[in-house]
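S.K.: Given below, in the form of structure tokens, are the structures.
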Structure 1
């Protein structure tokens, strides 16, 4: 496995020296101290034995081909449930470079793809701040602490759990289930303009149609850039479920995508379909074209300036798709919310993304879990605590030479349904 320059290579018979290199007082300070030579040899043999039996997966962490530590996961029981436990180390001269974070991300992806156990746990010592911080940043939930006898002494540890269970909507009833029955886009739910306060309704109006297959948002050959003096030749067709902005000349408005924005056209306030916690799900088909991108990204209604974070449920660039699948961006983006940190990544999804797929978020007071076709793909251990409106759009990005692929138009985002479920 690889993530940029960080690679995980299967643990091999010649890797005992890596255990010896990590067996220093400094490297084992949170584990009760170094092991004996015999214990290291037994550990090395156990890694190989359990990996061969399918009961564990152990890896060298490599950076640009150089071994810099180790990571793995193995079968355990956690509170009576089948789980995988993970642990890692990075040699001192390589610490502080994000290597453990990238290695753990690769392990999380592998465990999620296996699907045989939906819990990944870690038990770092309570006196090990970096490992505890890494668990928190990776989306693990703190489930208490405990003390065990360990290497002739006692080890007090924190219990961290990453829940990868699939999305379960059985028994839950949607408060809104939008299937775009038509014959027109329902403007009691959808405001068919792209942040028109920064431009105008005429310039940002959606090209759309509804019918038996759902909603289509289109960029045509005669679609003009929505705000050329602010956003160049970017073209967009968009619908959102709320609208809030200030008076003309003010800086009050949703999606402040660059500094210095001022309201250019007065807009009516619209509170159409706002959600605060629960499940939000969209079923859409992406566009495989290098100039196109589709997205579904609920954002804060922003009637208070800081309440502007984003839940990016799906962001799919046409140039990141191929015949076998593509990359889907998911996560939390602060935009201008100082209480949030960006936690966003691109997840590889197998299958034709120009077919319909379900993209969803389960949003609670403590964390946000992301799903594709019901399968868990990411947890963010932070949350938004204010209402959001839905932002649904297709973009056409300008080319450096100013040309457009007119033969490929219209770029059409197809949306079969959007629905929300109240929190449990």
Structure 2
């Protein structure tokens, strides 16, 4: 009987995913649309149905990303790896659906990931070369409710969701002009040293945004910490935690300014109340935290070509050294928008990142090597990353991003002597 119940629930959830997929594809096939090179999504407007549903308060979204990486030199092996992510979502605007004032919105999102890791299989480094790799199964990514409360300046969202959707990253999206997860998303030592989870891992929580002024905003959140559910396919559809160890509370101050050279600045702090094992000891640490600074600033704008500009970004993040294997992250780079007059939506991106292992972890690796009477490699202090990529907007819904990544000291975190690696990559993104 129990197996039958499990089968029925699995079949129901798989049917929901299939239904969402068909909703985003079959109408397009049935429609007589021929503007697939110029429309904003691959599946189009479904003969007008998609636009009508959106007007009525039901908005369907979907996107695909595929990332191929070939290790051309150094690392562990010469070969290629591919990973992909498909995201399907639907948002219900309750104000439109029921004719109510400020009734809020409900968001449902499902993710499916497949593929293999170039970092694990080919290079041996810590910072994932493919940002969409991890958690290779179908899962519920978000089921949340959002609305303004008391005043338009106060926005609240609660439910089951990923922390990084609203905190820890730059709202401008500048960092996802890169394929390496060291840039795209939030600094990875946040999740390495606390209960902060990487997308698409979701947790029960609440997020509050308050507009202090047109330029300043305060963001505060609280999320359940459940390490046993991270990357656990058996928990893919469970909103409740398997084992709660504490609560992680991030607080973030955001400053944005418009004008000739717009910019975005974020400073944040987070604290996880969980008790965790201390690195290099059997004792436990009660609570762990970290802080970060993120910047996206336009530094040049063409006086003669509308849309052509150069933005510089910076990232700094530090995590608790008592329990985090990844103590510091530094990132910086530039993105040129509209590099050529005839390519208004293309980009050129160049970034440099430095991930610093915890000295306690390094000491443990060295002590273990001495105990085993094996040589410990003469390593520098960090894994470093250089990425150069070109974003080619092939159609309004399709972006191709060829890129080169140079990984310096790939074995910095594992304590292995691995040659620097040159990786050739291609990222494909499509709005469904």
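Bear in mind these aren't lab numbers, they're just calculated from the coordinates by the rules spelled out. Nothing here was measured: the structure is a model prediction, and the numbers come from that model. Cβ atoms are built from the backbone, for glycine too; each structure is taken alone.
S.K.: Given that distance in nm of label points 7 Å out along Cα→Cβ at positions 236 and 332, derived from a single structure, equals 4.3, which label among 1, 2 identifies that structure?
M.R.: Details: 1: 2.3; 2: 4.3.
Answer by label: 2.
S.K.: One of 1, 2 was used to compute mean count of other Cβ atoms within 10 Å over residues 300-307, and the answer was 18.6. Which one was it?
M.R.: Considering all the candidates, the number was obtained from 1.
S.K.: Still on this structure, please answer the following. Taking semi-axes √(5λ) of the Cα gyration tensor in Å, for residues 76-243 alone from the coordinates of each of 1, 2, which one would give 31, 18, 15?
M.R.: Working: 1: 49, 23, 14; 2: 31, 18, 15.
That value comes from structure 2.
S.K.: Could you figure out which one of 1, 2 the value 1.12 for Cα Rg over 2.2 N^0.38 Å was computed from?
M.R.: Working: 1: 1.12; 2: 1.02.
The read-out comes from structure 1.
S.K.: Oh, and also: Hey, mean projected area of the Cα convex hull in nm², for residues 36-131 alone derived from one of 1, 2 reads 9.0; which structure? Please report the intermediate quantities before stating the final value.
M.R.: Details: 1: 7.5; 2: 9.0.
Only structure 2 yields this read-out.
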